[in-house]
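Dropping the structures in below, format is structure tokens.
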Structure 1
Amino acid sequence: MTALALLTFGEDGVATGHRLVDPDSPALAITELAATRGDGIFETVGLVGGRTLKLDRHLARFSSSARMLDLPAQDLAVWRAALRDVAASLDPGRASYVKLVLSRGVEGSGIPTGWAFGTAHESYDDVHRDGVRVTLLDRGYPHDVAQTSPWLLQGAKTLSYAVNRAAYREAARRDADDVIFTTSDGYLLEGPTSTIILRSGRTLRTSRTDLGILAGTTQAELFDWAATQGYTCTYDLLTPGDLADAQAAWLVSSVRLCAPVRSVDGAAKTVDADLTAAFNAHLRSLAG
């Protein structure tokens, strides 16, 4: 089952409402810049029992990405309503997600295009139990690229995902399931669709967000929870050596939730089953 809402926009480029449409019917013009240029932003919001996970964090990041791309600031109440109508159209008995997309629109129109698309996704129970095999790939930028070259839009959640998809294909060629990007000067960044967390004793670490990476909504929620459980949570310049030395590692995201890393470039890594279960139980408890 899928569901789709199309947003309507005023002349100022701000969404004013939405309507549910047939998700199997044509909805976009062939000159839509989302398709021809990847010129837009998105957020993917996980659903548990038909209820959203961390919606406020996603909408805040949605607004941040819009600012970075010089897209019109949006009325988030309109987007929230579209998401909830789409979510209500899905089967609450299946794990699902809703993707919010804001594009610059049809080329030459000056009016954005936006939609909310919802669908069920596969079960990740096996991944939560067994973990993922990771390979390290050089993203090709130094760690300060966000400061030296802001026009590269590092840290915005854009529709331009060709590099991320290529990274997954390279991972498959290396007999791996997922990727952690590194900088050209030797620091850990993020996965193509996830944020990294490392554990050393009672300390949890993740990469600093000023490295041109997305501020992870799932990672931030886990850090908030972990702090109440007595963990120290830090944002650091992390290296592959830190990953090798960590007692456990995870890739976390809104749909797959918390996936433990079981190997890095073929070197086995211990899966912390207890903390993985606690992480995922906490995330599922947030649905509302």
Structure 2
Amino acid sequence: MSATPVTLIGLGPMGQAMVRALLAAGHPVTVWNRTAARAEGVVADGATLAATPADAVAASDLVVLSLTDYAAMYDILGTATEALSGRTLVNLSSDTPDRAREAATWAASHGATFLTGGVMTPAPMVGTEEAYVYYSGPTEIFAAHRATLARIGAPRHLGDDPGLAPLMYLAHLDVFLTSLSALLHGTALLGSAGITAKDAVGELMSTLAGIPAMLRAGADIGTQIDAGEHPGDLSTVTMMGATADHIAVATAAAGLDPALPHAVRAQYHRAIAAGHGKENWTRTIDAIRAPRLDA
């Protein structure tokens, strides 16, 4: 049986990596990109460059989008809507859950089925055993294309709601981006005392790397949060909040941007004010779930 033809629109580093992974697995791949020169490398590897977005869509029943956001999808496919009927669009671009749901409705209005996705790997890892991708949208459509999509990374289907994959992607990036900001904040804090960024990052990376083991050493915090249980036998809101206070004070003394430590400190202060000082730090999720409107 011949491999399924695939069209891929958007040839940034991620899009190019996807094309090469599909080509390596024997799939005929048609590509299109606003800047045609970006296609030269993948065309040399065996992809076919379409002249227009409509031609690209018409070339395959399965159309994968790797774009900056969903607005780019409308810009590009707005001139190709007649070619969409009967196609499956798989949008692996980053955007919000609500915009993904709106896009699914838009695709359906033009006769296309729609899957959303979030690629949880950098471009160099696409197509490797370590790569995985979240998807959401109609289960039967996902099942029909699962084998092809697996060439990009192990597919994980979250359900029929097209907003779920973007939400999961953003949740991962929420943790990732906040961690990166914390790493740079700690680096700047140490830099205020003359410690080089090289030495600071080397020291601080051990904390980032050690967090999974620290969390596994205690109870299953996810299960406890679901149950509304926050036992403070290993750490408490008051104890962690005191450290958050000290970080904020040290930040001010160093003349650094206080936004990040102030945001963290505020969550502990609200938990303490609500009478939860003796409970676990996970109790601060209440402040995240119900933010103060005047904050």
Structure 3
Amino acid sequence: MLLGAHVSTAGGCRNAPPRAAAIGASAIQVFTKQPNRWAEVEVVDDECSAFRSGIQEHGVVFANAHDSYLINLATADPILRERSYAAFVGELRRADRLGLHALVTHPGNATDGDLPRGLAQNAELIERALEEVRGTVAVLLETTAGSGKVIGSRFDELAEMIARINPATRDRVGVCVDTCHVYAAGYDLRGDYDGVVNQLADTVGLHKVGLFHLNDSATPFASRKDRHAAIGEGSLGDEPFRRLMTDTRFAHVPKVLETPKGDDSKDMVSLDLMNLARLRSYLRDGEPAP
């Protein structure tokens, strides 16, 4: 079971692996730059070497980055589109230099309300970026909660974006399923776990699921609000996570927490440990699903 959390890179990416070790993580997610600023950063050779060495030393098997929250590859604004594309390429380059397995990205916001244009443009820019930045880093389209004109709250939208990408690079594109987001978007993981997984299989395909973000929801079902809660303490409750942790179809898929962290480093560690312990308890208590 590849299990962990989003960990801080404060002070440099080299600090992430020891923080992973502090919570017993075999999978981690990081930011390679400040997610709410456009300013680009370069990860220098020493930083990359230290990060790669730390990953091996501390037993982290899977590591991914989440891209900047400012990036919108579906925007109708030509200036923001080019700025977003340049930032996305920068994210891919840093992920490649650090030896990360994947880059998670939000599918963006069709600011003009034209969903077909937004889907097509997002796929086109991702394809172009993958051609520009060769390597093995996968791009994982994250499921969204569905507020406003955001793309990616429906499985069929993610499937269409993937289908639009050239087969030569399509194998580097998959999805990241966020449990809070899909529940908020109207997929009832609590009341119909099997039905939701079947829909995912029929549209995207389970082989395209490259990562899970494990988050409970602080808002009710189908709220279309992205508000995370601690595992088992939100409107999703324990059962969907017990099913997911014991579902053999996803046993090989990395799973990371994005649950609330608290205000200081001690809180971050203790809260991550609490949530991870709860997830591991589902493995001990439950029988693997067929």
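Can you spot which of 1, 2, 3 the value -12500 was calculated from, given it is helix-only ellipticity at 222 nm (-39500 (n - 2.57) for each DSSP H run of 4 or more, over all residues; to 500)?
Computing helix-only ellipticity at 222 nm (-39500 (n - 2.57) for each DSSP H run of 4 or more, over all residues; to 500) on every structure in 1, 2, 3 gives -12500 only for 3.
Could you figure out which one of 1, 2, 3 the value 23.3, 68 for Rg and Dmax of the Cα atoms in Å was computed from?
2
Now, a different point. Here relative contact order in percent (Cα under 8 Å, 6 or more apart) was calculated and came to 20; which of the structures 1, 2, 3 was it taken from?
Structure 1 accounts for this read-out.
Could you figure out which one of 1, 2, 3 the value 3.2 for distance in nm of label points 7 Å out along Cα→Cβ at positions 2 and 186 was computed from?
3
Coordinate-derived values only; no laboratory data. In this text, all values refer to a predicted model and were calculated from it rather than measured experimentally. Cβ atoms are built from the backbone, for glycine too; each structure is taken alone.
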